[in-house]
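*Asks:* Next come the structures, one after another.
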Structure 1
Amino acid sequence: MMFNGRLNKNESHIWLNLQQDVNASKVKDRSLVMDFLQLPESISFVSSVSEQIIGGTTIYRDRTRLSMVLANVAVKDAFRETATYQIVKASLPFFKTVAIRDVDVLVSNDVIADPVGFPLSFEVESWTRDVLVRAGFEEVNKIGQYSFDIQEDNYHPFKWDNRPNEESAKELMWDMSKPAGLTTSLIWAARDFAMASKNLMTYTVNEKVAAVAGLWSTNESLVVTPVVSDPEILDWSKLAEAIAAEGAKLQVNRIYLPLVGPGQAALIEELQKTSTKSSTRELSLMRKPL
């Protein structure tokens, strides 16, 4: 018989150890993982058989969209075929509530190891797709993940606000998420984590936030998540230059954007102009309505 249970915050190391046992490559920075697991809206579950932990999930409650993110799935190889469905179902709501209307999950379309790692990337591995379909998830959009090797250059970027304007940033993200192709709780989970970690940046023009970005320096890379802007106020080229300049300032080897919507293609084109090498991955945004 399988037992499913929710972990307390002081038991987060149990989930982290499970993730490292199952897929160590997803854990690029233990401290970042622990910080995410300690967020008030982050909830972790583990499942066990005969007192042996065989798998688990992490979810994130998005209070902005009144939704939820299935942020991570970890199951030991020997139990993937027989137990993954029950492990996933045990962590999901059974019916629509006032606070949760649907659940989002970002699924890899390839077997390439996640280059960014949880929790800056919320992608789950491609083998979970069949299980998610059985659990009622359907694909609703494509999400891009991009990386760039920046070239040294004399950038003239705009200056980020001394203090992020969090309320105006929320308004911008709400207004621009649909044209950006990012109508998903993934960006709100990324925003909340960046805000809690003091990595959220804003750029204001005439008292209105024109760009918001989470800027993370990790593993000789700059990870930018989330990133949302208003192209009617701020040219894509200016935003791309500001991102490239941050990478140059930190002297990192690569810049990653793990969460890019179809409506942000112009930003990617501008970033490619600043890079010596770029790569692209396409992931599937899947959703389960409740």
Structure 2
Amino acid sequence: MREERRFGDLEERLRGGVAEIRYAGLKDLSDPDQIRRIEDLLVAICLEDPWGPNRSEAARALGTLWPASSVRKAYEACLQAEPYVANSVLGILGEKMDAAAVCFLGGQFAEAENARLRYSILQSFCGAPEPVMQAFVLESGACEDEDERVRALGVSLLSRANNGTLKSLFLARLKDESQRVRAGAVEALSGICGPLELLELLPPYLEDSSNRVQANALVPLLKAGSLSAWHKLCEMVNHTCGIFRSSAAYVLGELIPTPSVTLHLSSLAKDRDPAVRTRALASAQRLSLTLPQEG
């Protein structure tokens, strides 16, 4: 009887007119049996509550009942709400990542006109098992999405697998209009191609308009012993634009700490641009270098 009274009090709080009281009640929800008894009320909160945090907390509670059709309906509505609410749902599904969640997210990705939502859906696969993530990226066509952030994330996710069968996909992305996509494609190819192939494939990207693309091409070419890449790095170290000098500092941090590498990092650590100095010091730390102090 006491338990019924306590449950009645909770339900009354959830139906009340004060948003903060509803929120406190939702935060108290943890018992699966309680959640099942007020499933319709929680769905209504997801669909109708004017306060985002309440919709988010109701979605969290409904995760216990996934993949019930009522929960799917509530989650569809939440994905169309403000990013805070949508990301709560995506976080829940990202943790589950069962067949129902993957299917649901695939449908939502295909129907989403909002590029931000497509990006967030794709982002929810960052922690998914490799085969699940790879299948979703390929089947969703994320690497050919109209939005550059979505394409870049798709390339980045696929590059984690070091899967040589994806080489043609990465080669196609080298021609992408977006510098972040090209940079990701260069990095991906560096993980699946051998040194000789990279020495043939990447030199044109040392002249790319993007510092990120140049930097990503420099690292594997330098490791493969390219003399032209070393000359390009020296140019970047002395570039008039701080963004390029900062990229040079990043590249140096990826190399074996030879005397030449140490000399360049020491120079960049005294750069007039604080961002360049910070990057150079971070690279020195990565290489366990103690740079000489100014005397």
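Read the figures in this text as sums done on the coordinates, not as results from a lab. Please read these numbers as outputs of a predicted model, since none were measured by experiment. Cβ atoms are built from the backbone, for glycine too; each structure is taken alone.
*Asks:* Given that distance in nm of label points 7 Å out along Cα→Cβ at positions 186 and 210, derived from a single structure, equals 0.9, which label among 1, 2 identifies that structure? Numbers along the way, then the final one.
*Replies:* On the way: 1: 2.8; 2: 0.9.
The structure behind it is 2.
*Asks:* Looking at structures 1, 2, which one was semi-axes √(5λ) of the Cα gyration tensor in Å calculated from, given that it came out as 33, 20, 17? Could you put the intermediate results ahead of the total?
*Replies:* Working: 1: 33, 20, 17; 2: 50, 23, 15.
Computing semi-axes √(5λ) of the Cα gyration tensor in Å on every structure in 1, 2 gives 33, 20, 17 only for 1.
*Asks:* Given a value of 3.8 for distance in nm of label points 7 Å out along Cα→Cβ at positions 18 and 234, point me to the structure among 1, 2 it was derived from.
*Replies:* Answer by label: 1.
*Asks:* Which of the displayed structures (1, 2) returns the greatest value of percent of Cα pairs over 11 Å apart, for residues 178-217 alone on calculation?
*Replies:* Looking at the calculated values, the largest one is 1.
*Asks:* Work out the source of 17.8 here, i.e. which of 1, 2 gives that when mean count of other Cβ atoms within 10 Å over residues 122-129 is computed. Please report the intermediate quantities before stating the final value.
*Replies:* Values: 1: 21.8; 2: 17.8.
It must be structure 2, since only it matches.
*Asks:* Among the shown structures 1, 2, from which was the value -21000 of helix-only ellipticity at 222 nm (-39500 (n - 2.57) for each DSSP H run of 4 or more, over all residues; to 500) calculated?
*Replies:* 2
*Asks:* Consider the structures 1, 2: one of them gives 3.2 for distance in nm of label points 7 Å out along Cα→Cβ at positions 90 and 274 as calculated from the coordinates. Say which.
*Replies:* This figure was derived from 2.
*Asks:* Quick check: 22 is what I get for relative contact order in percent (Cα under 8 Å, 6 or more apart), calculated from one of 1, 2. Which structure matches?
*Replies:* For relative contact order in percent (Cα under 8 Å, 6 or more apart), the value 22 is produced by structure 1.
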